[in-house]
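Input: structures, listed below.
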Structure P
Amino acid sequence: MQMMRKMQKELEKIQEELAEKTINVASGGGAVSIEITGDQKVRSITIDPDAVDPEDVAMLEDLMVTAVNEAIAQSQDMASKKLGVLTGGLKIPGLGM
């Protein structure tokens, strides 16, 4: 039981650390930038005004999707690495890995 409490406290600590860490991802050569936390919360999206072309909204949409997906993937990878230390590499459902 004491080991479970220790693991729970360690998990809480890791989750707090992840919430404070940020990753910045850009797509389209920096046309779209995303800042995301280690717990997969998007903090900001920045769009270069030169990337806004009213005649080609689809391109901007594609850049947004690419940037968001890459930011989420990198954030999940960071979380998986941090939580892997606690779980010994086991994939435990509900731990965001």
Structure Q
Amino acid sequence: MSPKKGKSVKKAPKAKPLSARVVTALENKAKDSKFTFGELKSVFRRGQGAWLQSGSRNVDINTWAFGRVDSFVTGDGGARKADADILARANKRIRNKKKKK
């Protein structure tokens, strides 16, 4: 259903770029795990969103997001449950890669 004439549709604000330190850290984690940089970046962004929604201000936003990435990579904690769609894509990619060999 399209909006009525004259009404504007609100667009989500464009995401700020990740800092060079965050990009480097995510690239290093991707090299040491089965996940790609893009998959870990998605988990990191979701971690930032969770921090903004949680109201917890005792931990820095990047620390919270990296905690979610670490939980996702190791399988400890609940990040794999929360990011099951990303995990499913990664597993599909890995299965397809193994079939091609």
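Every number in this text was worked out from the coordinates using simple rules, so none of it is lab data. All values reported here derive from a predicted model rather than from experimental measurement. Cβ atoms are built from the backbone, for glycine too; each structure is taken alone.
Figure out for me which of the structures P, Q the number 25 belongs to, where relative contact order in percent (Cα under 8 Å, 6 or more apart) was derived from the coordinates. Value 25 for relative contact order in percent (Cα under 8 Å, 6 or more apart) corresponds to P out of P, Q.
Can you spot which of P, Q the value 3.0 was calculated from, given it is distance in nm of label points 7 Å out along Cα→Cβ at positions 43 and 59? Traced to structure P.
Tell me which structure, out of P, Q, gives 2.4 once distance in nm of label points 7 Å out along Cα→Cβ at positions 27 and 83 is calculated. All intermediate terms of the calculation are to be shown ahead of the outcome.
On the way: P: 2.4; Q: 1.9.
Checking each candidate, the match is P.
To which of P, Q does the computed value -20500 (helix-only ellipticity at 222 nm (-39500 (n - 2.57) for each DSSP H run of 4 or more, over all residues; to 500)) belong? Traced to structure Q.
State the single structure among P, Q that was used to calculate Cα extents along the principal axes in Å, giving 62, 21, 17.
Values: P: 62, 21, 17; Q: 55, 40, 27.
Going through each structure in turn, the value belongs to P.
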